[in-house]
Structures are given as C-alpha cells and as structure tokens.
Structure P
Amino acid sequence: MTGPTPPPPLPRAPGEVMIEAHDLSKVFGSVRALDSVTVSARRGTVLALLGHNGAGKTTLVNILTASLPPTSGRAAVAGFDVVRQPREIRRRIGLTGQFASVDGHLGGRDNLVLLARLLGADRRAARARADELLDLFALREVATRRAGTYSGGLRRRLDLAACLVGRPEVIFLDEPTTGLDPSSRLRLWEIVEGLVAEGTTVVLTTQYLDEADRLADSIVVLAAGAVIASGTAAELKARVGRRTVTVALEDSDDPRIAVMALREAGLEPVNSPTDASIVVPVQASREMARVVRALDRVGIEAAELAFAEPSLDDVYLTLAAQPAPSPGGPIA
C-alpha cells in the first residue's frame, strides 16, 4: 500500500519568490505554536519577523529551514517544498543565530576553510573562498587569531561569514545583532544591505525595531503564533499612527487661545494643562503651514514647530496593546 500522494509544488514565478508559506500551523501537544501563518519574500529582499519571545518566530524559521515539519499548511524555499525536498533547501540556505557558532579554538580563516571543505570544496577553492569572506567582513587582520579571543562584534561577523561559505540564496538571521555595540550593529547592517543588493534573500528575526525599519522590505508581526499585521514599514505606520506637529509656545502665550484657534481651523489639537506645548495630528508635513496660519490669526508665534512621523516603535506598541489571538489552548 502506498502512502498519500504529496501535494504539488507551490506555484512560483521563477527567479522571484524565494520564500512562500501558506496557512502554516504547528501543534505541540495541546499548544498551537503557529496558527495559519502566511508569508512570502522575493529574491533580493529582507523579510523581518517581529514578535515577543514565544510569538512563533523561531518555530516559523525552523519550518522554513526544513528543521521542523509543519502540522498543516505548505511552504517552499527557493522553489523547493520544505517537507518533500529538505535536502535541496539546506543546500541553498544559510542560517546564523544570536550566538556565534564558530569553533573558538580555530582561527577565523581556519573556521572558514574547514566549512568550505565540509561543503565539498577542494583545498585551493576553500582557501580562496575563506579569503574572499575575510575581505568582505573586514576580518583579515584577525584571520589567524583564535575565534575564542574575538570581541562580540568580530564573532558575529565571523558567524555571518561562516553561513555564507556555501553561497546561499537565502539567509536566515536570528536576532543577529543582539548584544552588539552600535558601531558593530551598523557594520552588520551594511553587510546585510550589500548582500541583498547582490540578490540574496534575507529572513530576519529581530526585537530591534530600528533594525527592521532600516533593513526590511516587508514586515510580519507575530503574536501567540498568528500574524497580527504585515506590510512595509510605511504601510504599518500608516495603519496605526498619524503624523503630528508639535507646537512649543512662548511663556507669554495662552495655550487655551492657541487650542481654540487650531480647532477653528478644523484641526484637533491636544495639549497638557501643565505643558506649554500642543500636539496636532496631521495627514502630511504640508499641514504645518495650516498650523502656523491658524496661530498667526490670533497673534501667536510658535517658539518651536516639530513635525514627526509615527515610528515603528509606535506601531509595535499599538499592536502589542491589542488583544492577542489565543491559539495556545487545547486543540478541538
């Protein structure tokens, strides 16, 4: 007796969609770690997965890297099914985590040469690839030092270099800059941007919202195993936050008169009785002129005007405040 016929490969535009998952769910006993998650990413883009610890990010990455089978749903990476073609996927991906996975007893170059040899390269090709990556990650000066003596930033760069030895089409970065100083984080961001510019697809899990804002072409926010929001950073900001103009008044100005003038102009100002500043929600920066004209009509000249876009932090805090889905209960 033969088993059930496997599902056909997921439809995919050649050379474009590199990550495609539909209605992925994963159940551990009575806990649903993922609940009908759908995500996708095109070649040469960064997909960021945001969420608190336990949101389902790691489970999703484990399924996409063919380390864990889904309970239901389908997924493909580089056109290969995660259940039926795991070896093909592993040949095309690189994976690095929060903690450096290189051998601390070996030097930086030796680590990279060893990995290249394990992947089938001959001695000459392995050395050439190691030297190429040492240059890319600015590790030449420490190439012969034991990796165990590297700083956190150097270890992270070596770890990322190690996951690129096999020239993967897709890279999974699990919180790659956790614990790094600002300059090391910036260096890693620049490296990721360079890889993406060359056509590499990146799946990034992070809790740093500025990291997602800088790197991500698309963002998926997870909570309790379910997608609660997705889109570009700009789209998410537009959904949950409005632009604002903050008006700082002179000590001699009466905030009540300013608020009244702004309301008469069709605006909806908010101010604090203990603070001589007024926040005015607006649709675009050009409405600053409308604020200035309204105040001018009552003889008030603002001491300071500041226009602000909603940040990804605002988005995340707003979403986190919403009731999360509850997939963690018993499965019916």
Structure Q
Amino acid sequence: MTLLDIPTRTSTVEHALNEARSRIQVTPKELAEARRRRDALAAALKREFGGRTYVNGSIAHGDALNPLTDVDLGIVIPDPDGLYGPGLRGPGALQERAAEAIRRELKDEYPKLRVEHLNRRRSILVRFGDPVTPGQDDFTADVITAIDNRTGAGLYIPNYRTWDRSHPERHTDMVREANAVSRSTFARGTRLMKHWNRKHDRPICSWNIKALALGCITGPVTMTDYISTWLNHAIEQLSIGETPDPAGVAGPIKINEKFTMTQVIAEFKEAKAIFDRALMLEDEGYPILALNELAKFFADEEMMPRPDQSAVRAAEAARFKAKTFSAPARVAATSSTTALADRINTRSWSC
C-alpha cells in the first residue's frame, strides 16, 4: 500500500478537519519527554520486580492530544509461586513495592515527585511536579501492577483489593495494527473524536472511542469519513448495549456514570445531525455554512474557529433565496403557515 491508496476528499470540510487536527496534536518534543519519563518508570519497576513492562494509552496508541498531561505504563510482575490472583492475595503489597521503587529511583530528578497508591481502584498515580507541556499544572503517570493470568488470555489487573481480567497488551497491539492498516488515519480520526468528547463532558472514555473505532475503521479513510463512520457505528452499537472488549477478555466498557445510555446516544445523534448538515451544506455549494456547522460540532473556538458571522448570514440569505426561487410551483401551493415555518427553520440554522 502506498500513500496513493489513501482516499482523498478535496473539500472545505476535509481541509478544515485536517487543520483542526494539526492544532490539537502534541509536538515531537513533548512526546519525546513523555516517553523518556515513561522509560524511567519502566526501568525502576524492572529493577524492582524483573518481569516485563507494557505500554498503553494515547502515547502508545499514537492519538495523544495537546496539552499532553499523562502517560500509561504497566508492569507484569512474576509470580512463580502463584501467591497472587482472584481468591488469593490482592495487589496491595505489589503496589506498595512499586510505589516505593518509583520514589527511590526518581526522587533525585523530580524533587516534587508524589506517588499515590492507597485507596485507588487500578493504578498507582505518579505526580512529577514538572509539566511536559508549558502552561500545564503537572504531568502524571498511571502505573498498573499486573500479573499473568495462568488459566486464560490476558492479565489480572488491580480492582481495589482484588483483581479484574483484562488484556491491555493485546489492546495496544490491536490499535497499532489498525494504525498500520489505515496508514495512521485511525489515530488521526481518533484524535478528533477524543477532542470532541473532551469538549462535550466526556460521555465515554478514550478507550471506548478507540474500541468503537476498531469495529468500523478497517482501512485508510479521510477525516470526514472517519467521523461519519464512527458516529453511525457508535449510535448503532450503544443502542444495542455497552461496547464489548475488543480483546474478548474483560467485561464491556462502561460509559461515564454521569450519563445514562439514552443520554449518550442522544449526544451522538445530535453530533451526527450537525456533522451531516455540514456535509449537506458543502454539497449544496455553501462552504462557509458548512464551516459554521463544524464550529458548532466541536464547540471549541481555538480548535475550530467560527467563520465570520456576517458572511454566514449573507450565505444563509442567499441559500434561502435560491431555494425559494428554484421551486415556484411549490411555493405558490404552500400555505402561509408552512412558508413561515420554513423561514423560522432557516433562521435557526445560524443559532
């Protein structure tokens, strides 16, 4: 496959999406520093436990957003005597050892380092006290102390004092495979939908966005097609139920507890209506109105600025006039009540 195999769409919408994507992606310098800190954590944990480490999350998956605020890492701890696992010892002692190893190894480089492991559901939280992205309060790491599942696929990861099944290593492999097959358009489109999610009170988690994408993005796509395809698939899947684990090991992926499933689906249906309208307006020959809908879709002036609103109003008036005079028979046959409703709907587009 070559770059020529990637579908292209010469359009205002596609260009605007790619420009917006470039505004929210992290810099190579930030990524390099985040990876350096992740590697330092990994080295400290391997010195303490041996075993193997694995990477997960946005940096490992290639879809990190700006500002870059955290990194994810796991350590699979050897358990040759079979002391840990469901019905056996919980993860507490391993988490305490891991936290102490991180403090011991990194405290000289990061004087404000804080490591928290008590009363946390899954991860050890590492606060570096030193942001990677200028202007941010801090940079953190989530560290998982895991053990191999001796009787099935995947790992056991902490769930407070007990364990849950998961397969984070396979998750990262699946996302990387999707990035390779799609020529990185999987990661680029995911970055856009993660940003949309961030600006709409996070109805689902970032992993849910990627898990849904794994079910519908199977090759190179434009950003326009990614968003359309993803929204259609998300609405269809969530109407059936929670998103299944793509690795088939863990339970279904939960939505944000602040929302009901009905509310989440409604959010995505509203987003789809706005995005579909942007494409319709572009196809009709009103690119500035399409851009105005994209600005509504993302609700972020810095990432997707609104076009000049006087130009938007002028385009709306031109569109209304064109529609009115292109079908005189229909207009003549329409009641005054219906004509008024049409004008009200037209004005509502600029809200």
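When distance in nm of label points 7 Å out along Cα→Cβ at positions 39 and 71 is computed across structures P, Q, the figure 0.9 traces back to Q.
Set P, Q, criterion distance in nm of label points 7 Å out along Cα→Cβ at positions 95 and 223: the highest-scoring structure is Q. State the single structure among P, Q that was used to calculate FRET efficiency 1/(1 + (r/R0)^6) of positions 159 and 191 (r between Cβ atoms, R0 = 30 Å, to 0.05), giving 0.55. The read-out was computed on structure Q. Could you tell me which structure in P, Q was used to calculate FRET efficiency 1/(1 + (r/R0)^6) of positions 87 and 111 (r between Cβ atoms, R0 = 30 Å, to 0.05) as 0.10? It was calculated from structure Q. Of structures P, Q, the largest value of mean count of other Cβ atoms within 10 Å over residues 151-158 belongs to P. For relative contact order in percent (Cα under 8 Å, 6 or more apart), the calculated result is 15, so let me know which of P, Q that is. Considering all the candidates, the number was obtained from Q. Taking distance in nm of label points 7 Å out along Cα→Cβ at positions 119 and 319 as the measure, the highest value among P, Q is held by Q. Computed over structures P, Q, volume of the Cα convex hull per residue in Å³ reaches its largest value in P. Source structure of the calculated read-out (helix-only ellipticity at 222 nm (-39500 (n - 2.57) for each DSSP H run of 4 or more, over all residues; to 500), -9500) within P, Q: P.
All of the numbers you see were taken from the coordinates with simple rules; none came from a lab. Predicted model only: the values in this text are computed from it and were never measured. Cβ atoms are built from the backbone, for glycine too; each structure is taken alone.
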